[in-house]
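S.K.: Heads up, there are several structures right after this.
Derivation of every value follows stated rules applied to the coordinates shown; laboratory data play no part. Note that the coordinates shown come from a computational prediction; the quantities given were computed from them, not determined experimentally. Cβ atoms are built from the backbone, for glycine too; each structure is taken alone.
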Structure 1
Amino acid sequence: MSENGESGMQRHGKLRIPSPPEPAMAFQPELTQQFRQLHTHGLLRLANAWDAGSARLIESLGAPAIATTSAGLAWSQGYADGDHLPVANLLGTVAAIRRVIDVPLSIDIESGYSDDPQAVAALVLQLAEAGVSGINLEDGATAPESLCTKIEHIRHACAAAGADIFINARTDVYLRQLAPASEQVAATQARGNRYRDAGADGLFVPGLTDSASIGAIAAEVALPLNVMLRPDLPAVAELAALGVRRLSAGSSLAESVFDRLQAGALDFLESSDHAGEDRPPLSYPQINRLFAA
């Protein structure tokens, strides 16, 4: 239903034209199995999309799967990153992306948009029904028990519904400095093993860049290891040799689009062929502040 209370109709002058029916939603077990297989060999590279257009473009370049960036998705709809995006907006974007791609789709749901494990499980079940093959679910600054409980509820809900979904458990030990530097490897290993026991299928450690630490975590935690693109990250071949199975672009592609948009808009608005040449790139914090609540 729209904000003015009308439902299922589009206005064209004085005519009221029925909206086309929504496409039927269904579980996609074949795509989920395909997505799982992508984590079993080589290094899966995910160029994170944020809407149907970016997803379709990335797929057209040969990407074997599409994953979203929570930051880019939120920014594209005028919200700051960090659990601010309304769930209805998320579901609408998922439907739009699923309509235009044929490959598996993984959705970053941040912390699940709720502290209630049952609510998180219900959301994930909705995503599975919409044809989503995987999710990213993060612990943030919370104790690991919180994410474990959410994962367990998701597993129970999916089993009861006959659904399957790849749960990529993200830990922010490095990104948020949740442990002293000397203890970060051990803390990540401990959390990773707990998330695996709760039912996670993968471990995502954004901010992890050191080769020795990557190798130690990959060797200790029996889950496909996912790292995020950073300037100081080892080369792709080394990552694969260290045991990394998934490399995510994160918000970097969305950031570059906003940066190019800023530069182009400034050039146009200032009516100068050379305006903006010496400006520093637009950063994640600068973009996120544009949408601060």
Structure 2
Amino acid sequence: MALAFVLLWNSGFIGAEFVLPYIGVFSLMFWRYSLLALLLVLFLMLRNRLRWPGVATAMFESAIGLLAHGAWLACVIIALERGVPAGIVALVVALQPMATGALSGLLTGESVSWRRWIGLLVAFAGVALAVTARVDTSDGASIVAYLLPFGAALSITLASLLERRATLRDESPSRMPMTLALFYQALATAMVFAVPAFALEGFHAEPNPAFIAAMAWLVVGVSLAAYALMWMLIERTDATRVASLFYLGPPVTMLMSWLAFGDTVTSNDLAGLGIVACGVALVQTRQRPTDGMAPEA
């Protein structure tokens, strides 16, 4: 499950690279999540599972959706669009697992053992090795643009920890079907992005076969399948262990870019991937009950 999540999640960056030449960021977010909401509501109606979960649960789902889908994706994509080097974006976003570890005890009561902290630091070093050689500071991006990746890291951190805390308290919206939870997340995200998509971009898109195929993948493969896997992983294990999988993002994405676009893969990329894998392995290793962690499912 973890491997499938890593591959599906990071394929989203490749899909975005295919569609962004033909659509604005806000229109991409609107159409992507409108299509996902439509797909899910049709499925739920056919299965007779569409229901109102109550105000509190609907609000919780909306907040999770806006953090994990909306803020996370918009901050990353807008930062890249505004000229922040991809390497810097990847490096800043790679702080997310450490942020999760730091806040986990406060928000979920699940402490992080010294071995996992070592694993988090080792994996971050691997990411740094892979991406720093690709950083180009002659970009002219604004200070605000450079702050956006920090917003992305914070939003996905809060979403995962809030979902984990709700799960531990047996209050999680995941008590209802995953498809219903994802529907409310997608609906809230689409509604929020409808305003800037219309006001700034007029919902404009230039569809072609490559665009349609990539958009379909972003909807089904990433926003549906990858996110469903992430929520299932968070239900089964602590948020820090799940967050450590994000360290695999930069090197895996670089390999995918090599396959999809012929981008160069350097020795630093491969070495970084190896170091990241070692760090993630330390985090993923089963902990004794004395570590305060829930056993891995």
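S.K.: Taking 37 as the value of percent of Cα pairs over 29 Å apart derived from one of the structures shown (1, 2), identify that structure.
M.R.: Answer for the origin of the read-out: 1.
S.K.: For FRET efficiency 1/(1 + (r/R0)^6) of positions 45 and 93 (r between Cβ atoms, R0 = 30 Å, to 0.05), which of the structures 1, 2 scores highest?
M.R.: Comparing 1, 2, the top value of FRET efficiency 1/(1 + (r/R0)^6) of positions 45 and 93 (r between Cβ atoms, R0 = 30 Å, to 0.05) belongs to 1.
S.K.: Kindly point out which one of 1, 2 the value 46, 27, 25 was derived from, the read-out being Cα extents along the principal axes in Å, for residues 85-196 alone.
M.R.: 1
S.K.: Could you figure out which one of 1, 2 the value 1.2 for distance in nm of label points 7 Å out along Cα→Cβ at positions 29 and 69 was computed from?
M.R.: 2
S.K.: Here is a follow-up. A value of -13500 was computed for helix-only ellipticity at 222 nm (-39500 (n - 2.57) for each DSSP H run of 4 or more, over all residues; to 500); which of 1, 2 is the source structure?
M.R.: Corresponding structure: 1.
S.K.: When mean count of other Cβ atoms within 10 Å over residues 101-108 is compared over structures 1, 2, which one is greatest? The partial results should precede the final answer.
M.R.: Details: 1: 21.8; 2: 18.0.
For this comparison of mean count of other Cβ atoms within 10 Å over residues 101-108, the top structure is 1.
S.K.: Quick check for you: by Kirkwood radius over Cα pairs in Å, for residues 181-236 alone, which of 1, 2 is greatest?
M.R.: Once Kirkwood radius over Cα pairs in Å, for residues 181-236 alone is tallied for 1, 2, the winner is 2.
S.K.: Which structure, out of 1, 2, was relative contact order in percent (Cα under 8 Å, 6 or more apart) calculated from, if the result is 18?
M.R.: Structure 1 accounts for this read-out.
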